[in-house]
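Below are structures written as structure tokens.
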Structure I
Amino acid sequence: MRNKLLTILAWLALAISPAITGRAANEFVPGIVWKDTGGNPINAHGGGMLMHDGVYYWYGEFKTGRTYLPDCNKSWGGTRVDLTGISCYSSTNLTDWKNEGIVLAAVPGDQTNDLYPGNVLERPKVVYNAATRQFVLWMHVDSANYAAARYGVAVSDRPAGPFKYLGSFRPDAGVWPLNVTAEDKQPSATNILARDFAAGQMARDMTVFVDDDGQAYLFYSSEENPTMHVSLLTDDYRHTTGKYARIFIGRSMEAPTVFKHGGKYYLIASACTAWAPNAARSAVAENIFGPWKELGNPCTGPDAINTFHAQSTYVLPLPGQPDRFIFMADRWKQWNLPDSRYLWLPLEFSAEGKPVLPWRERWSLAASGAR
């Protein structure tokens, strides 16, 4: 009788284990502590995804140490942790992740270096250049007060690094955008586009998108964030070409994600409300340089008004499945940034062709719907 009771208890423990551990095998549960194969919480915030030779690589901001509020950011609550570096995790199934370590590390002791711990490093995105056979890492690098507004670029011969840092710059110096007007070129106290013409445009939250023809584009918040830019990259993906356009003028959007579906370009981003979540925005375009048409908030279900307490970071197309995408987002914890969580959801499309992000308590790639 005792052995039978122990057997029943063991089966019960297995049955309820997902509720205790937070996640069953091959299952996504938004907002839980997601652990790697070594049993440690995954530390890859504001990240991006790359698939290469059948392996997924997840790159993100490695956040550790004390969360603090610099005096220069008190007006908007810009808490931060010291820059540590960019982490990388690998997986073959998108649910079980191996820690590949820090692929680009901070540089202590040199305050002039972009990667000095007191500076800012955000939104890392890696793309593979088939012509050069190099992996190219783009990131937002900045001063503690976000005044530098530059991009950093690094390269590696391996997806799991280490990456060699090449330096930083502001995009498209000395070039006017494709959709510039005579008024845009007139210097004034409020015309940031004209003010930054010679030095290059301000560059903050960003993503990199590689099109079907191999051309790559940089999407980034610019002009103190009210306007977004999209820039064509050089053939080696290391720099911008000077061909760019202003999009979502005056709309104050950040955290852009870009993907393609049915021959059209789609974007999901957020408003600019610092660490506080807000309603996601979506848009579509026939041409990557625009015009872009806004489609509204793609989220549906409880807390859709604040993107389920999260902010977009990447949309992953599933290889060989043209109609399936995963929406990746961060649930930021303003006063404990290392404990910020991840929210992944299936991205669907309505009959009208609009992207839809339905809330799911639990879901898997093999089976749709909430559990």
Structure II
Amino acid sequence: MLDKLNEIEKSALESLDAIRDQAALEAWRVANVGRSSPLMQVFAELGKLSKEERPAVGAAANRVKAKLEAALTERAEAVKAAALAKSLEEEQLDVTLPGRGIHLGRLHPSTQQLRRVLDILAEMGFQVYTSREVETDDVNFQLLNFPPDHPARDMQDTFFIEAEGRGDNPILLRTHTSPGQIHAMRDAVRAATDPDNPPPIRVALPGMCFRYEQITARSEIQFNQVEGLVVGENITFADLKGTLSDFARRMFGQNVRTRFRADYFPFTEPSAEMDVECFVCGGKGCSVCKNSGWLEILGSGMVHPIVLQNGGYDPRRYSGYAWGMGPERQLMLRYKIDDIRYFWGNDLRFLEQF
């Protein structure tokens, strides 16, 4: 067996000296250190040897294997260097050719849509107001007319960060951008020269929201929202409808039709959802609109008097309206995207289409 190993080593090294290209080198590797090579067969036959022969043969086999692998690495470097030298000697380089273009990055599709929404709202006179993503239960729910035992809390499964020892006011990740309404109103009251006469408000509140939900094609644990809030004297539902209808025309085209349907949200009264005519089928019915001809894009309503009061505005004098919309949902509708998980999967094949 030892003589056989010496012969394997000698034959392999002699054949390796004659190799000059990568293909032949790979063939040598398979033939001499691959699974079916004579050397590997020696390892397979060790169990058949006597206890006295096995240590010596095993050590010799390992030595030969290490030597052949080292020789393979050395020859691979030599073949690579020879190929480079040949390329530099024989091939020509035209230095007048233009360089390779730089592959530029781009904004995430959600960011693009978010900016588009905010650009339109800015044209309509809205200021952008950002608020925190970590909130208290008080601001996220209670001041928005969600008492601790309110059944509407079941609409939003919540990520709680710190609950023990805080009673009914734990720390959590906000489930919607609506807490920004309280912050915006209270900031306006604090900044007013006369707190009894706070200024009107017209703000857009963008940001990320978080809900403890099962991830599916239609739901994610995180998503963007854009909240709108208008507060002032003599604000009516007609103002809400006119503003959102104008927004839809600017976003989806001047000929788009809209409709409002009654709904329920604890922080608005009355409440409504807004639909736009399906821009995929033109209202005829398709898989995107589930053959209804309409696509729901946001929820809205008149700010509840309790919420106005909690924000520092007298509901007997002031009124207002608010809405919440999802940029990702608008993208899904516009481009027939059937799985919301694509937005956060970081698959470049999807992202590069935008």
Source structure (of I, II) for distance in nm of label points 7 Å out along Cα→Cβ at positions 109 and 325, computed value 4.5: I
Origin of the derived value 3.5 (distance in nm of label points 7 Å out along Cα→Cβ at positions 157 and 189; candidates I, II): II
Entry that produces 0.65 once FRET efficiency 1/(1 + (r/R0)^6) of positions 77 and 197 (r between Cβ atoms, R0 = 35 Å, to 0.05) is calculated, selected from I, II: I
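Tell me which structure, out of I, II, gives 44, 42, 36 once Cα extents along the principal axes in Å, for residues 125-308 alone is calculated.
Details: I: 44, 42, 36; II: 55, 43, 25.
Traced to structure I.
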Structure responsible for 3.2, with distance in nm of label points 7 Å out along Cα→Cβ at positions 181 and 293 calculated and labels I, II on offer: II
With Cα Rg over 2.2 N^0.38 Å derived as 1.01, matching label from I, II: I
Highest-scoring label, criterion being distance in nm of label points 7 Å out along Cα→Cβ at positions 237 and 317, among I, II: II
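For which of I, II does helix-only ellipticity at 222 nm (-39500 (n - 2.57) for each DSSP H run of 4 or more, over all residues; to 500), calculated from the coordinates, equal -2000?
On the way: I: -2000; II: -12500.
Checking each candidate, the match is I.
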Given 14.1 for mean count of other Cβ atoms within 10 Å over residues 29-36, calculated: source structure among I, II: II
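All of the numbers you see were taken from the coordinates with simple rules; none came from a lab. Owing to the predicted nature of the structure, the values given are computational and were not obtained by experimental measurement. Cβ atoms are built from the backbone, for glycine too; each structure is taken alone.
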